[in-house]
Structures are given as C-alpha cells and as structure tokens.
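So, here come the structures, one by one.
Here, each number is a calculation from the coordinates, and none is a lab measurement. Source: prediction; values computed, not measured. Cβ atoms are built from the backbone, for glycine too; each structure is taken alone.
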Structure 1
Amino acid sequence: MLTPVPTAVPVYRTDDPHSFAYISARERWVTIVAGCVRDMQAEGAAATTDDAAKDAEECVARLEKLLEELTADAALVPLENDGDAEDLDVGDYNAQLLAYNDAAKSNGTPVMSYLCGPWLYVECYLYRKIWSCTRVSKHFAAYDIYRAQKRAAFAQSQRAVAELASHYATLAPALRAGEVATEQIAELFREFVDIALWGNATDLSLLTNLKAGDLANLQGAQARKQSEANVLVNDVAKAWEALTAGKGGARVDMVLDNAGFEFYTDAVFALFLLDAGLASTIVLHTKRMPWFVSDVMPVDVDLLVEDLNDATMFPTERDAISIVASQFAAQRAAGKILVRAAPFWTTANAFWEIRADGSGGGAAVWADVHDSTLVVFKGDLNYRKLVYDGAWARTTPFATALGPLATAGVTVLSLRTVKADVIVGLGEGVGEALDAQSNRWMWGGKYGVVSYNC
C-alpha cells in the first residue's frame, strides 16, 4: 500500500480557488492539450502517406476527446493498458483512483474529476492520458508530441548556451589537469549549483566573467551575489561536505526536469563534477514518456549533442560549444555518464515510496540510488513529489516533509525554483514577509531553494 500523507497535512487540490492548482487546471492544462491537438494536426498535414494521415487524424480525435473531458470537468476513469510490459503504472493509477472514489462515496463527497481532485495525481493522470492518445497509434507510438516546443525553446537560448560553453571550456583543462585548488573547486561547485538551480532561465546572469586561466577571482560574481536574496533555503555547504567526505569514486545521480537549456546546464554541471574529480559516475534519470511538456526523455539526451553540433542553431562560440558536445559524448561512451528511465518517475506517486519496501516502483528506484553519494532532484515537480505536495506549514523542516524518504538512506539535494504553493524549510517570518509583497510569490519562479537531507 502507498504511504498516506498525514491527515493533518492536506494535499493541494484543483478545486481550491486560492491555489495555483486551480489556475493550472482551468487555464494551463487547456492550453497544453489544445496545443497537442494543433501539433498533431500539423503532423497529419505533413504526412506523406494516406495511412499516416489517417493515423494522425485518429490521434487528433483522441486528443480532442480528452480536451472535451477536461473542459467539461469529467470524472476520471480508469486508464487502459497500452500493451507495454512497463505499463505497471496503469494498475497503480487505477488502484489510487478506485481507493479515492470509494472513500468519496462513503463520505458523500464528489468522485475525482479533472477540476476536483488532488492536484499531483490529476496532473500526472492527464499527462499519462495525453501520451496514450499517440502511443496506441501505428505511426506515432514513439512520437514526442512536445519535441518541437522543446527544440524551439532551446534555440532561443543562444547567448546563454554560448556563455556557459565558454565558461566550461575555460575551466575544463585546468580541472582535468588537477591544477585547481580545493577552495576554488568548492566555489565553482557553488556556482554550478546556482546555474543548475536557475537553469530554466534563458539568461545566465549568474556566470562569473572569467578570462582564460583566471581562476583566482571566483567570488566576485556580482550577479550571483545579487541572486542570493532569492534563494530562500540554501544548503549547498551541506551538499559539498557530503560530496567531499569520501575518498573519491563518488556517484552522483540527477533526477532531471526540463529538456533544452535546463538540461544543458545539468549536462555541464555533470561534466564539471567529473572533470574536478568530485564524481566518477553520473547517472541521469529521465522520463520514459513525453511528460509535463518539456521533461527530459532518453532521446533528448542524444538530441542535446546533435543540437549543440548544429551550427545554424548555435552559430557563436562554436569551438567552446563543440568542446561541451564532444566531452559529453565522450563521457557517455566511456560509461561515466549513464541514462536510466525508470517507470516510477512517471507515476503519480510521491517520492516517499523511494525506500526498500516502497510501492509503485519506489523500491526498485531505492535499490538503484540508495548507495549514491548525492541524488540531485531538479525542478518544481520533483520537489512537490519529494514533499507529497502537502500543504505543510512553511517552517516545517525539509526532513519532516520528506516522510519515510528522510530515513531511507538516500542523500537528497533538491534544486527548485518555486512555481507552486508548497514550500518547507523557511525561517520564521520569511513566508509572511513575502506574502505582504504578493500572495502569488510562490508561482512565478523568482525564488529558489537548495534543500539537503541525508
């Protein structure tokens, strides 16, 4: 059985008009599904055979039906197995839906619908349904319906991609040669954590403006210092201590968030960790299906190198960008960067299930990551899953909100820009001071947290 969130800590719901869940369900979701319909229609128009065109038309019909159900606030129905051996998530989704509806009927409350249910579950259910609309087709079973959006967004990050590539290309030779002092590596680690934290921005204002060979003045990054006020929880020192406590050979796992520029910053962070000797192995955990529009899939890892090698997409700083692309490809070929896509990451389960006896695939993930030196969870959705998307008091310790994961032997580092109501670990009065400025400060990604637990 799945671990229940404490009854004193309700989860965020799509029928709460004071939450971002309410807006997401009524505005963002409709826009996203309507965009999927348009993209699939474009695929059909571009089809070169009648068979493919008909297949696309059927995908469009399924997506349009889903859009109608969403806008009409239809009750959620059990998912159908799409015929894949990895579709263990279907039973998990359906068991949770059945349990919720049984309880609702007993309590005389509404059964779960798109606009009346636990936000985390309903949102994951929606993306799982979107995938099914194309996956059951003949020609589009492996189609990433969000790929065009991912690539277009990445292409808009030309200047930031070039800046970070130049930064890395300057640092890498000295790092690999062991010519950088430990104190400087520690400061670089903090900088790369910052870059990874704010990686969903298209402007790398956090970069130190280094010249070749200038590794001494690493603490003069004015923009990074200015951003520190927006990092509401900063446990980077604890993460550094954990990473350097051993004698080398560390494994670092990254549970990824967005493809495109954010993944690019993650990839450069991974290269830095390897070059600096802070890690000997990096494991990248991706989604196995198109997920939350822009999340990284295994194919996106390959496409990163392809896109970086595209001089029309990234025309400036070609030498530096080529260094990033070739080094990333080389580290993958050497087995130092690994890619895994466990089905667990695309369930609706909170990460409380990542433990030896966890449900819904959580035990398998725990068996994989519990010996890792550091498991970095990227982004807002992963944070929500870490803390069960619960309406915790904002001063609740991060370890408390992690539930069973806090004592499961997994070293957690969460890098999250705040884009939803849930947040924990704040100091006394911090949330109230921000509330006085705006009651929506949690929704826009202006603030971030670097939260650690071992």
Structure 2
Amino acid sequence: MALDHYQYLAAGAADVIVGPVLCGLAVVILAAFVCGRVAERMGQPAVMGEIVAGLALGPTVLGLLPGNPTEALFPAGIRPYLSVLAQVGLALFMFGVGSRVDPSHLRGAGRQVAAISLSSMVLPFGLGAGLGVAIHPWIGGLHAVPHGRLGFILFMGTAMSITAFPVLARIVTDRGLHKHRIGAMALACAALQDILAWCVLAVVIVVVSTGDPWVLARMLLWSAAFVVGLGWVVRPGLRRLFDGTRDWSSSPAFIHAVLLTGLLLSAWATNAIGLHAVFGAFAFGMVMPRERIDAVAPQVPERIEQTSLLLLPVFFTVTGLSVNFSGLGGHGLIMVAAVVVVACVGKFGGAAGAALLTGASRRDAAALGVLMNTRGLTELIILNVGLQLGVLDARSFTAMVIMALVTTLMAGPLLQRLYPAGVEAPALQPTVRVR
C-alpha cells in the first residue's frame, strides 16, 4: 500500500521532509519579524514579540482557524526536525549569555547585590515550592517520573526564582538605565542569579532523572568533572590557543570554528551526563577568554549570536505547539492566577525588600523588584526542560508560559511609571561595574 504524505514525513523521506521544513521556517521567521517590530513600537523588547508569534502559530490561535492551519504548516512528521533546530539555536544563545556573565564584576557591588540576589531567589523558591505542594494533585502523568511529586515541587520553586538576564539587559539598555546605578545593580544581581539558578536547576534535573542513588552520585561526579575540566583545562587552553603569537591563532575563521566546536561539544557532554544541552553551552560561554577574543576577533561572538537569533524563533514556535490556552479548564485558570500572583509577590517582595533593608530608596527598591521579575526567554527554556523531563503536564506548562509572558510584559510599563521620561535615575557609582 502506498504511503500518504504524512507517513512519508514520519518515515523520514528526505525529499518530502525538506519542503515542509523550509515552508515552516519561512512562516516562523516572517511572523517573528513582524511581531518583533510591533513589540518594539509598543515599547517592549523585540524578543517578546517573537515569543508571542511562536505561541500564536500554535493551537492557541492559528490552530483555532478553519482547517487547522497549525497542523498543515507544522505536521507531526516535521516537528522533531524543528526541535533539533531549536536546540541548536538554544545552545548558541546560551553560549552568548554565558560569555556576557563576568563574575569578577560582582565583587565591586558588595553585600547589596548578594542580599538582593539571594532574597529574590529564596523567597520565590519557597513560595513556588509551596504552590507546587498545593496544586500537585491537579498535575497528571507524574507517576511515570522518578520522585514525581518531589521533582514537581522542586521544579516549581526553581522556575519561580528565575530572572531572565538577556531580556533584563535589553530592557535596561533600551531605557538608558545601564548608565545608572539602578541598572548596574539589576544587571549584577541578574548575573549572579543566572549562575545560581542554573546550578539549582541542574540539581533538580539530577533528582528528577533518577531514583537510583548510585546513578545520582555518578551524574554529580561527571558534572563536577565537567566543570573542573572547563575551568582548569579548557579555559587555560583557549587562552594559549588565542594568544596571537601565531598568525593562524588570531584568524577570525579559526576562532569561530574553535568556539562553535567547543560549545557544541560542551552541550553534547552535559546532555550525555543527563543534564540539558544548554548547561554545557552556558558553561563554555562563561569560561571563554572574552578579553582575548575581543582583542583579536570581536566580531566572532556577534556572529554566533546572530545565528542564534535566526533559530530562536523556531524554539518559540516549538514551545507554542505545546501550549493550548483553550485546554486550561477551571483548574487551569486557577493555576494561572496562582502562579502569576506567587511569581510577582516572590520576586518583587524578595528583591524590593532586600533593597530597602540594604539602604535603597523606595523608588529604587521598586524598580529593582520590577526588573528582577522579568523572566522571558530564560523561563521558557527552563519550562521546556521541565516538559521534556515529564515534570510538567500540558496544563501546568501552559500556565507557567502565561506567567513568563505576563511578568516580562509588565516590566516596561511599570518602569515607565517609576522613571517617567525626563526623570533621571540615580547616577552610576564607580564601585558597581557592568560589562
């Protein structure tokens, strides 16, 4: 019997796969561009428009139209291929995020950064874990996951404690706050939180992925060996490789090839360990000798970032295909309201409260609370990890995606109220350094 079109797709026939994948990519890129420009006109970062575009291409909006255009554009047979492209885009993006995090800059910010960072992680983690206990009976499918209940509770706490460093940096820069003390403080806090949050998530993944203590110990040992290898072998090796004493060592093409190879191998390594590929790419970005590369080939990291920006809309679309607002139901709507309230109270209360206790003015404390409440792309990455692990079901995933959108979209308007046009933010102090 002859196979129909979608059976060919499922069978992986290359000549049938290429066309639908190319058509889907074209739609994704066009929709992301249009929605990104609309978002910028509305005073939001372009990435927020791209996220909305990805969600709109899923069953929530496009899938409701007659004929289900979502299924026609993104049939089940091509979705694995789109997921691979999305994972490559994420790896490239997280490499860029890691390369911009400079822990040495945190030393000059002092105890205020440490207090705000820890408080705006601990409080939302506790509230998120408590919410996880409350709504766990509504979550389906966790019986198939080792430590399903514990994993869900820990994951909810981790997801609530995230701050999106890249989106926050874009908001701060767009509003000119990077030249002022409040912007520098927010960036320093977000940088520290990025490091802490990924470490906590790694522990949660290890706990969820296995119920065998020996397997757990092996994953932890391999993870520690990976981090030590990056810090004590890879970073010094890259410094010597890019020292510029040989003509080929300062070639942009050579540096580009080495960095791409390194980040992809690092992503593969953490994936093989049992963590997610984004951990390896992020860690490799952190150990990259940025000062050496900036001196001889500063355009290389920008090229990698541009490539990631081309593929990220695919990730948003893959995420959107798993989000269905119409499937929330009564419990789902309660869940959405609960996660939004808990997310805002935890992040705003933790950051603003710690800022007030360490000497910040009320307006500065409120601005820090608003900024630390942005979640955006980083939250979506973590939520997708939870969905892949089976920690989240479709309804809780949708609720958490809505929370990520709401908490990020509200940042711009709230900052405008705190610092209207013509009102200067506090000047940047020399003790707070931002890369």
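Here are a few things to note about the model shown:
- Each of 1, 2 could give relative contact order in percent (Cα under 8 Å, 6 or more apart), but the derived value 17 comes from 1.
- Structure (1, 2) behind the derived value -14500 of helix-only ellipticity at 222 nm (-39500 (n - 2.57) for each DSSP H run of 4 or more, over all residues; to 500): 1
- For the structures shown (1, 2), FRET efficiency 1/(1 + (r/R0)^6) of positions 229 and 413 (r between Cβ atoms, R0 = 30 Å, to 0.05) is largest in 1.
- Winner on distance in nm of label points 7 Å out along Cα→Cβ at positions 37 and 117 once structures 1, 2 are ranked, highest first: 2
- For the set 1, 2, ranking by distance in nm of label points 7 Å out along Cα→Cβ at positions 77 and 245 places 2 highest.
- Taking mean count of other Cβ atoms within 10 Å over residues 53-60 as the criterion, the highest value among 1, 2 goes to 2.
- Identity of the structure behind 18.0, 50 (criterion: Rg and Dmax of the Cα atoms in Å, for residues 133-188 alone, calculated), options 1, 2: 2
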